[in-house]
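What follows are several structures.
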Structure 1
Amino acid sequence: MRKTLMALALIVLSLLGFGIVLLATASAVRAQGLYGDPHFFVNRQLMWMALALGVAWLAARFDYHWWKETPALSIGFYLLVALALVLVFAPVIGVKVKGSYRWIGLGPLRVQPSELAKIMTVVVMSVWMDRIGRCVRQFWKGAVFPVLGLGVIAALLVAEPDFGATIVVCVVGGLLMFVAGARLLYLSLFGAGGVALVGCFVLTNANRMERIRAWLHGEGSDSSAAYQLKQALIAFENGGPWGVGFNQSIQKYNYLPEAHTDFIFAIGGEEFGFLFSMGVLLAFVGILACGIYISLRAPDRLGRMLAFGMTVLLVFQAAFNIGVVTGCLPTKGLALPFMSYGGTNLVTAMLAVGTLINIGRHVDVFDERLHTQVVKNATIKL
């Protein structure tokens, strides 16, 4: 297990390092134009990274069994996140950007509660499924109550609106219910209902329908909704197999919107080429392999659920982001973990990594205790 944890830590640290390098080049033009300092976003990200590493260290030391032994912790976490999602609409501290209420202003910093909602979903769903045990097969405890809890959070996210976070919360929550053993019939019924609701929101919103049509027509679309995707694909085309070189990107000169956030993967493909893009993909495959291995080796049900949930949370967001940037999915704002600019996203991603390390450490402790007991029993028999 120690080798697995070391591999996980090495992969994450590599992504963080490459992320800072990529952010330095992707954000320079925008930072210079807005703040007169080409390193503005990098400096802020480094500050958030220091906080994120501290959070990861604390999460690795925090005994995850406390979530089970102290129900008030998970209940309080749920209520705190729900309150934060409401406070984004508050006139004083709520911050509205591009028509969306997604941030809470805390002096010079902004906190995005939707990122906390993703972590909260994994924690609360895992604790609940572990607590009810075999009752997970029941209609009320195994399906209705969890779906209601998810529904409240999803409704608040839709109200912001933040459909990217809504999709992540619902998918991760649904997968946790599935692996916990909830009946497939109940999951199918509620899943179909959720898809129908999402379909209604999309069909009744002209902007979202325009994005869908632009995605379906691809590069042949003349819609303004396809502009971002076209510029991202041009970036990959410019990069080719080897890239144009560090700090040589053309698309970052205000051709590609959100070059330092949601579309930073495209700038990486342009400057460092196809090999860099494949390296990032393989890195997240490595995170998936490490996370699943930790989940399978976890000493108890709660550990297995938490490890699985945190792994899916990280990898699903990465897959979704890369799918959007490469045109495989409709354009939707979702950060690339460890690499996109954004403090709250970085902190929550490192919190997930810290939790995985925590569970992995407990695997080693469990194995040592088991080995000691086996030796003791053998000695007694002799």
Structure 2
Amino acid sequence: MVVAGRRWGKSYLSLMWLLTKEIQPGERRWIVGPTYRSLKSTTWPILRAVMRQYEGAVINESELSIRLPNDSEIALKGSEQENNLRGAGLDMVVMEEFSYIKPHVYEEIIYPMLTTTQGEALFIGTPNSFDHLYDYYLRGQSESDWKSWQFTTEQGGFVPKDEIEKAKATMDENTYKTEFLADFVSTGSRAAYNFDRKIHVKQAEELTANLFWGLDFNVDYMSAVLGCEYSDGTIHYFDEIRQSNSNTQNLSQTMRRIAPDINVYPDSSGKNRSTTSNKSDHQILIDNGFNVISKKANPPIIDRINALNRMLMDANGKVRMTVDPKCTYLIKDLEQVQRSRDGKIDKTKDISLTHAFDACSYYIAMKHPVVQRLAQSSQW
């Protein structure tokens, strides 16, 4: 997995990786890009020029493929033409500009073809917010059979430094970081805009007795986060539960096994309804020994977002909230949940997101709300 800035030389790297290893008889090696048209205008001219020096190579301009004398094939494939991607085994593949390829193209079509030959894959692209390219990049940072690298445009050596500085002067900070520094930043309106994995993800040295649960009710997914608040008002989330096709009773029992008989700060709507029972969600929690703390209604979503961001980092730069690395669902929500145009949480793009975010923010909005005080004018 290679993440790199614009004009770093990604197409050259793709071809070097694909062609350096000796091509065995009958092998198939592909470069898969977002579209047929994009590959034809960028990667194809380079591949064609290189392979013209290969004696006996048959170049097919319309199919963007090259057949070698040993019956092996090198081809470029647009990911939008999914039917053209299916077939027998595949030996090597480059997923070029992977952010702009639908993730199921690799997971459901390309990967099964690689497994039949014990084939190899290279993923390459420029960041596009916290999407599937980012998820794969993280795998290269943590899994032994994956590797990932990150390079800026300047490190590629193809773009003069003064040109980079000129581009910087014409871009907003996030666009420059994405396009030239190959940083993963939110290019949209991220709800937890103050969250930074490098700052907020850490293990706590000790956990206090002031434990609490934050809870979001759903059938898919039931979500709970376990945190503690220190005497100085800082919060550390250190465990989480996520259950699919579940109910409040099942979740309560799991919570009891981890941290029983403590305060729970749930979705206020659970006071009047239940996911699957005649009892309300709140009553089920009470029956299981928890102390439910809730107002009549949830605060406005915008207030929850503002309160959460203030805990992540206030105007003076103070961090008052951290998250344990094992809380992977909460971390993903903090990085990826977006706001819609009206400032609320966007729940339409990915139904697996927002649940841990909500569970976390219910506690913060209750205990650490953003209070706006109106200045009173003095009358003489």
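Of note:
- Structure from which 15.0 was derived, mean count of other Cβ atoms within 10 Å over residues 110-117, options 1, 2: 2
- helix-only ellipticity at 222 nm (-39500 (n - 2.57) for each DSSP H run of 4 or more, over all residues; to 500) derived as -8500 - corresponding label from 1, 2: 2
- Which entry (1, 2) yields the derived value 45 for percent of Cα pairs over 29 Å apart: 1
- Among 1, 2, which structure scores highest (criterion: distance in nm of label points 7 Å out along Cα→Cβ at positions 294 and 318): 2
- Computed 12.5, 36 for Rg and Dmax of the Cα atoms in Å, for residues 126-165 alone - originating structure among 1, 2: 1
- Largest in relative contact order in percent (Cα under 8 Å, 6 or more apart) among the labelled structures 1, 2 is structure 1.
- Highest-scoring label, criterion being distance in nm of label points 7 Å out along Cα→Cβ at positions 6 and 246, among 1, 2: 2
- For FRET efficiency 1/(1 + (r/R0)^6) of positions 158 and 254 (r between Cβ atoms, R0 = 41 Å, to 0.05) computed as 0.85, the structure of 1, 2 it came from: 1
Every number in this text was worked out from the coordinates using simple rules, so none of it is lab data. The structure displayed is predicted, hence computed values, not measured ones. Cβ atoms are built from the backbone, for glycine too; each structure is taken alone.
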